[in-house]
1. Of structures P, Q, which gives 10.3 when Kirkwood radius over Cα pairs in Å, for residues 23-62 alone is computed from the coordinates?
2. Identify the structure, out of P, Q, from whose coordinates helix-only ellipticity at 222 nm (-39500 (n - 2.57) for each DSSP H run of 4 or more, over all residues; to 500) was calculated to give -6500.
3. From which structure (P, Q) was log10 I(q)/I(0) by the Debye sum over Cα atoms at q = 0.10, 0.17, 0.20 Å⁻¹ calculated, if the value obtained is -0.29, -0.87, -1.23?
4. Computing relative contact order in percent (Cα under 8 Å, 6 or more apart) gives 30 for which of P, Q?
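Read-outs throughout are calculated quantities, based only on the coordinates presented, and are distinct from any laboratory measurement. Since this is a predicted model, take the numbers as computed values, not measurements.
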Structure P
Amino acid sequence: MSYWLVKSEPSVYSWDQLVKEKETVWSGVRNYAARINLRAMKKGDEVLFYHSNEGVEIVAIAKVSKEAYQDPTIDDDRWVAVDIKPVRKLKKSVPLDVLKKDKRFADMDLVRLGRLSVQTVKDDEWKMIMELAGEK
C-alpha cells in the first residue's frame, strides 16, 4: 500500500463535505506532477486529507476507492481523476507549521512542494504524522 496527500480549500470542498457525500471524484487536477501521482494511486491506498489556505492542516484520512480514469471535467484524455472515500477524522489535526518546524519532515512533499495538490507520503512520514495526530 502507498500513502498520499490531497489538498482542498475547506470553502471549496471540505472534509465534512466528503463525509456527507460518502465518496467523491477527485478531479480538476491540472498539474503534471500531481497527474503522475493520481495515476499511481491504487484502490485501498490511504490518503491524508489536507485543508489548504484555511486551517492549513492535515485533518483526516481517506481511501482511494477507484483508480485513475478519464477526468470527467475535461474532454482531454491526458487528465485523470480518482475516487476517494472518507475513513476517519484524525484525533488531532496536524498543522503545516508543526511539520515545517520538525526537521524529520524536511524532505516531505508538503514541506518542499507546497503548491502540489496531490502528493506522495513516505511510510515513515505517515507513521510520524499518525503519532502527531494521536493515532495508533
Structure Q
Amino acid sequence: MRELDTELAAAGEEFASIRSHLSAQLDTLEQTTAWMLRTGATDPNAVLSGSSPYQRIWGLVVGGWLMAKSALGARGVDADGVAETQLPLARFYAEQLLPQAAGLASSATAGSRDLFALDAAALGDPAARGARV
C-alpha cells in the first residue's frame, strides 16, 4: 500500500490530504501490527482481546488505499462523471473516516487484563452463582 505514495505525490495538490492521511494511518497500522506480532508470542489473550479493533483498522486503511487508487485511476476519465466524483469521495474518506484508525490503535493494543479480571458470577451470570435458570 505504501507504493501508492509516489503516485499520490506526483498527482499534485488536490491529492495532498489523501496522501498525508493515508500515510499517517499506514503508520498506525504498521505500529499496531508490530505490537500484535511482538505480543502474540507471549500473550495471545492480549492480541485476541484487541482483534476486533485491529480488524477495523485494517478495514479503514484498506478502504482509504482503495479510494485513493480509484481517484487516481479516474483522472482524465470523462465517462458518466466518474472523475468528478472519485476525487471528492476519496478526499472525504481520507479526511473524515480514515483518521478513525488512529483512535482504534489504543483499543487494539490495550491487552487483556481487564477482560479477564472478572469471572462469570461478577458479570451477573446466574448459573455461575448457583441460581436456577
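1. Source structure for this number: Q.
2. P
3. Working through the options, I get structure P.
4. It must be structure P, since only it matches.
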